[in-house]
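Some structures to go through are shown next.
Please treat every number below as a calculation from the coordinates, not as lab data. Because the structure is a prediction, the values reported are computed rather than measured. Cβ atoms are built from the backbone, for glycine too; each structure is taken alone.
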Structure I
Amino acid sequence: MNKVLVVDDQEQNLYLLKTLLGGNGYEVLEAANGAEALALARIDPPDVIISDILMPVMDGFSLCLEWMKDAGLRDIPFVFYTATYTDPRDEEFGLSLGAARFIVKPVETDEFISMLRQLLTEVQSGMLPVPEQSLREEVTYYRMYNEALIRKLEDKMLELEKANRLLEEDIAGRMRAETEIIRLLEESRRRLKQLEALHSIDIAISASLDLRTTLNVLLRHVESLLEVDAADILLFYPQLGQFKFSAGRGFRTDDMEHLYVRSGTSLAGRAVTERRTVLVSADLGSKTNPDTALIYQKEGFVAYTGVPLIAKGQIKGVLEVYHRSPHKSDNEWLKLLETLAGQAAIAIDNAQLFDNLQQSNIELALAYDATIAGWSRAMDLRDKETEGHTQRVTELTLKLARAMRISEPELAHIRRGALLHDIGKMGVPDNILLKADQLTDEEWEKMRQHPVWAYEMLSSIRYLQPALEIPYCHHEKWDGTGYPRGLKGEEIPLVARIFAVADVWDAITSDRPYRKGWSEEEALKYIEEQSGKYFDPKVVKEFFRLIYEDRHKL
């Protein structure tokens, strides 16, 4: 791998060359000036050096001179790479110092890499001319060096003279430009303030579900950006043909908050009816109904502007702004007011959509729960022996789940699962489900399929998928002897382990046509005996605590 020493006082230039050369398989050394490059090269000689010219401490020409004086370095090819020294005489001077190449920026990257490869090939093949052993005299060097510097100085002086001449000729224009810049700066600051306000309103709309909070944020910006004395937002109720105050700022009394404005007798109603901005700059009281005119008089308002709030073609309300001194609106002021009104309309529309969605979700959830309760009731009506069992065991399961600190959102799924725990028995024939005698082995085999049938019935209903654990697993046992899957220990979902205790407790303490229910003491003894066999010991422990607490309350 060829090693390249890059010398430039500009970090960006160093980075670009390092990236370019490194990407083409070269090892890159870096130096910020000629002195640093000499010290580095004497310790770790490169295969080629690429140097800028204009640098502090030691420039490129001086570096090249010292490079050629050093017997250990003079055979290493020296390449100038500059954007400053572009005069042909600069190239002639650089090459006369012993440089192998003098490359003027800009140059295409592919061409640059090609030139470098060609140079290294010439070195390896011995085709590159060896710098002369006897260098030019110091006097000659400094003469040519000074000539190069003088040329650059003369160029700069000419540029300065031209710039000064233009400056003198255009001083009046510059003064006008400065005035315009100040005006534009003030306008930019004003625009920036407006953009920041709109951004703040956007954030409020997206981050808050409280419409009043969002509208208060918006009105704060209306008040400051438009320099109004007061502002409010009235929501429109088309069924009633009325406006209702929603949010406001700058009012001296709370009269506006309690005012129900009818659409046909108000300035707000005019804005809605005509679907355009309404401006009143004189005789404000005569342009509205007496009740509103009285409030305007108490507030000291003399000028009014109302903008209809329209979202998706529907009227949402009106944004009203007031002045207590004469006010004349220009186009920019009106455009900003209408933009802010548009934001208000979006906020109101979003809030109403969210409220409607919430209401729809509540209604849907209630409909689902009513359906589930209906299914549960149908099962109880089918099996008269267990009528009422589902409601009782559901309530006990929820009580035990709360005692075991199950979260409230999960309790909703537990309730649904408990109500539907025997839904799979809808697949069990009546001659088996309602049989008064003992079931045969074959009949028991079918009966034990009801958890599987419950899973098959409910798993396709997305709403009920989180509630499947109880219908599917409530007959599993802690020791693994349950059904349908023979789950063991904590393989059984916790909610199913909780339900199993509540289910058995209600089953053995309830009367049946063929037997009387057990006493609480007998039932507790059985559940204690089955702890670690049928039931999860932790659930049993919590269940006993719950029973004893209830007894103590009684």
Structure II
Amino acid sequence: MRIVSVSVAAVIGGLFFLLSACSSAVTVVPTPTGSAEGGATIPPNTVVPAETDSPAQAALVTSVPTPTPSPTVTPTPLIPALPIPEPAGPPYTYHTIAEGETLSYIAMRYDSSIEEITEMNDLSGEAAIIFAGQSLRVPLQTGQTAPEQMLMPDSEVVYSPAYLDFDIETFINSQNGYLADYRQWVDNEELTGPQIVERIAEQFSVGPRLLLALLEYYGEWVTNPSPPQEFIDQPLGPLNRYGGDLYRGLGFTANRVNAGYYGYKRDGFWVYELANWEQAITPTGLNAGTVGVQNILAVHAADWESWLEQLQPEGFMATYRALFGDPFQYTFEPVVPITLTQPQLTLPWRSGDQFYFTGGPHAAYADGSGWAAIDFGPPDVLGNCYYSDVPSTAAADGVIVTARQGEVNIDLDGDGQIQTGWGLFYLHIVLDIDTPVQVGQQVKAGDVVGYASCEGGLATSSHLHFARRYNGEWIEAGGPVPMDLDGWVVQPNLIPYSGNIARGDEVRESCECWDPELNLMVKP
């Protein structure tokens, strides 16, 4: 039995995000393919493509009814997915400001101008205030384009309905590898290897088959009961900074998958950065799931040639197929239909109470995920981490899917599955000490979920971090299906945490401040 220990607060804070101002393929043991461990739930008018050597041939098709003497039945056409947006302008990448850097220095470094940098980032001008740690859009300087081959469908990359019949623990134990006996302390709780994989899949909303294939590709942990020591020490790639710490290392991996997936869906393109700082841009026509996989492989690729090798059928995908077969057999489409609308949601606090709008659209879980979250600061805790006494409430009827100190998930379609339909995510939430919500509990809109705090990750002031997902995909708060809370609609933004929320002519501006005229919101 292998046991290590880690604190979740340290993981989420130091590793991934601030929520407030917040190799070649290895030898594997093949397992039978098909639906035994990973069969997807498919809409009635969709069929799963047969295994094929060409992902392009595995495109989702519409079923044709078997001919009968009765009149021909025409199946309902498949609803298209929400499309990838067209880039609004020339491609760009991001620069994280270091201590002492100025706009003029950044403009010079990227062979640009102050005017271009300020325009790209919606800054007021040369005198705009910038700070260390802030991310700015900067002009892209590369002529290289990534390969066009589709690697896997979106539904395999996000924790979607394609995973409803996949039992993580049963599969891992069937492989008899190092992972099956692994144990780790996570925030004062001992978790098994399968529980860690499930926890990361839930928190980051990344598909567990993909996570397991990456763990096998880089470290042989799934099928080898005694991996070489170098793989025990570094099971998730040579540049994963967390070494043999599975919880943090797998979180880092999921975060980089998400960065490519959601960055591409947000901007219409993605810029990969290799270990030697080479960059490449996405070609047109890729799906977001492929971009996410390409991105995590790019993180550990020593150079352009080694990255291309890993993207070949004999590279990472050979490991995936040896474990799970053709990824396109699990296709569930569309994950997010173009016709998607949000159910009615209320402000997540009681009538008569008030919170401050302290964070516009930003990453839902770690900095790589979709900008699905907004933040609300309680009125009784200003600038510190004391627990609020003002309750945060369910924004709609639903069932509690997860309830841990720091985070709660509510499923709105009633099936109790985090992978299906609409779900609400509450972070930095402390449970009621007397009557904490329980997994499986039915809640009504307005029922107490918990209280704003700094639990669940690094934060500088108690607040509620509130996000939505649909079929396992984080839904951008200011995106094509904007978050609407009692008629308050979140507006699009260019910079994470900035932005407005508006109801008719009323506008509240995101600010890490407590200004009644600027960002106070009262629920009638």
For mean projected area of the Cα convex hull in nm², find whichever of I, II sits highest and give me its label. I
Quick check: 0.25 is what I get for FRET efficiency 1/(1 + (r/R0)^6) of positions 230 and 334 (r between Cβ atoms, R0 = 35 Å, to 0.05), calculated from one of I, II. Which structure matches? II
Highest-scoring structure on distance in nm of label points 7 Å out along Cα→Cβ at positions 438 and 454 (candidates I, II) is II
From which structure (I, II) was distance in nm of label points 7 Å out along Cα→Cβ at positions 126 and 326 calculated, if the value obtained is 10.1? I
Structure responsible for -18500, with helix-only ellipticity at 222 nm (-39500 (n - 2.57) for each DSSP H run of 4 or more, over all residues; to 500) calculated and labels I, II on offer: I
Given structures I, II, which gives the highest value for distance in nm of label points 7 Å out along Cα→Cβ at positions 150 and 198? I
For Cα Rg over 2.2 N^0.38 Å, for residues 102-221 alone, which of the structures I, II scores highest? I
